[in-house]
Structures are given as structure tokens and as C-alpha cells.
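Read-outs: derived from the displayed coordinates by stated rules, not from any lab. Just so it is clear, the structure is predicted and the values come from calculations on it, not from any experiment. Cβ atoms are built from the backbone, for glycine too; each structure is taken alone.
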Structure 1
């Protein structure tokens, strides 16, 4: 059964917290499945790094309300992998201009590489996207001139299945289990904000907040 989408100003009644939470997950699902959706890309923050923290943009690949998991892909050689292994606590930031909605998420991340989950995800990666994991060195490696990092023969074509084997070894899926969501809805009538948090026994606590 389809979930009724949230319309804060389409009625005289304020939404229930349960409706807001459902809307958060609907937007995450849309972001994972629709490349043009504002939630398709997000900012990922990790601890560590030379300056004490790191921030970058990643692409949302999957969302599952039942397991409270959201996923993205990465190169196993990237700095974020080592940072997550050292401290799995991550922060995720989504913003939709279309829906005037910001969603901040606190989560715990885990890395999947060389297992069944990673293999199933790799099988869905189009050949031309597999090149992203075939660069000659780890992302961020200093270079003497502007470079794609790709072998010259692959700069203008997709790799074959055989050629992309090296990329499969560098491919990883990062699965983030949501611990807290902070929802902010921006309107000229006065913003609305709510928080949703799960404790160590997966009990949900909810509250409206002052924006």
C-alpha cells in the first residue's frame, strides 16, 4: 500500500511525527532510485584525516526502512575507508531544494568488499562506471599533471568484463545503520523540525524541536 506523501501546508492540521518519519524514508528511497532526485547525492562526514575530520559528496545507492540502512559505493583505497574502519561513526547530510527539506543523519558504517553483498552490487554497476574503480592509484594520490588516473586505452571507452576485474577488487559498499535523523522543513510560514533517535535496543524516541 502506498504511503501518503507529506503535505505540511495542504491542510489545516499539523503532521504527526510518524508521518514525518515516513516521508523521510520515502525521500531516501526516491533518492536511491531516481538519479535526478535531490537526495541522490549527499555529504558524508567522517572523523580522522589530517585536519581531524573529512567531508565529501557520495551517491546514495540504497535505502531500507526496515533495517534502517542506507548505502553508497566507494573505492576501497580511499581515505574514507580507513577513517570508517578507525571510527565507524559517520554523519550524512541531505538537502532538497525541490522539497525545502534538510535531513541530517547520524549513523554507524561498515565496509563490504569481496563478499556477497559487494558482488551483487558490482554486478549492477554499468561497465562505464566500473572505470571509477580502475584508476592507477588511491583517490587523492598526488600527480605531476592533470590526470583521470585511467589507463589511456580506457579514457574513451568502457572496459570489458575481463578488464574490469581489477576494478572489482577495489570496489566496496558502505552500509550505514541510522541511529538518529534530524528533519528540517523550510517554509516562509515558519520552519518545522523534528528528531528521531534509536537507542542501543532499537527503541525509537521522537520529538519536535525548535527549528
Structure 2
């Protein structure tokens, strides 16, 4: 937990480059920050940094990892973390991402041991700020939805008031670009299983790839 109220604030619309450099610095040193995605504001950090994980547990809950989304920059990078159930999944993923679609995968042995779980949720977000950051760091970024009624607010004053003692910075936008919650599809087996739909109709994409039972 932060010891003071000196929280850093970055308007990503006015100074995109400065915001990217700042969030990269925090990511590498175990910082915790709030940032906009293609759905809502999330609290995030480096999932490979133990200091950051300990801090996130105080903000969220001790067992937050199974519910958290790991943002990634590309399907080719995703392969480093998962065991793919079918080669068809690659085409499917390329067709749906970047978009507000979360996908459950089986982790590979290395990351099962590291994260202490068998599966994880990944997404390539349709958000310029996130994609730029993810491309530059080359690693996953934790995305935990904030548990309040203001995650899609225009501006940052409520977020600042509620989280100033818990996070190092808030990266905010005044653009109303948020969508509804992400869809969720399970790709841990051969045939995709749609768990949650949104306006992005997954069934049509799944039918296009003619998965056979």
C-alpha cells in the first residue's frame, strides 16, 4: 500500500508518449496503476513481479489471479505462455482480436508452475494505449476490473479519490470509448465454448471455422 497521497496522473490524450514511458517504468519496477482498456478502467501491473502481485492482492483479493485477464500484444507472443488445443485456434484468434473478447487457455508447464494455476484468461485489447504499451514491454499485463460503479466514468476524479493510497498512478482519457464487458470463450479444448456473449457475435466466427465435434 502506498504511504502517501502523491499519486501520478497522466492524461493519455494530451501526452501519449509521456504516459507510455511512465507506465513502462512503473511496470518494470513493480508499480501498480489504473489504466483504460477497450472495456473499462482496470488496475494493472507486471504479472511476473512478486512485489506487484503482493500489492494487487491488497487492492483486489488474495486469489485474484484466476479471474484476472492477461493482456497480450499478439498471438505469436501468446504462444509462449499457453498450450494450444488445436491449430484451428490460431486462425480463429487472428480473426477476433484485437477486440473485447477474453479467451481461456491452458497454460504451459512453465507458467502453470509460475502462476500456480492450470488456466488463464488472455486478450488482445482493441485500445491504442494498451497495444502500444504491450508492444513495447513484450510481456503480459494484468487487467483487473475495478469493483465500483465508476470504472467507465469520463475523467478520473472519482478514481483518484478512491484509489490514491493504493496505486502509483492513474492513466486516464476523456474520450468516451468504452464498450460493454468483454465476451468470454473457452479454448482449452478442441471446440470453442462460448461462456459469455456481447455485441461481438462469437458464434458466427466459430461457425466460419467449422469446428467438428
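Key figures for this structure:
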| read-out | value |
| --- | --- |
| Winner on relative contact order in percent (Cα under 8 Å, 6 or more apart) once structures 1, 2 are ranked, highest first | 2 |
| Read-out distance in nm of label points 7 Å out along Cα→Cβ at positions 25 and 169, computed value 4.0, structure in 1, 2 | 1 |
| Source structure (of 1, 2) for distance in nm of label points 7 Å out along Cα→Cβ at positions 57 and 73, computed value 3.0 | 2 |
| Rg/Rh (Cα atoms, Kirkwood Rh) from the coordinates reads 1.02; which among 1, 2 | 1 |
| Parent structure of the calculated result -8500, given that helix-only ellipticity at 222 nm (-39500 (n - 2.57) for each DSSP H run of 4 or more, over all residues; to 500) is the read-out and 1, 2 the choices | 2 |
| Label whose coordinates, when FRET efficiency 1/(1 + (r/R0)^6) of positions 41 and 105 (r between Cβ atoms, R0 = 25 Å, to 0.05) is calculated, return 0.50 (choices 1, 2) | 2 |
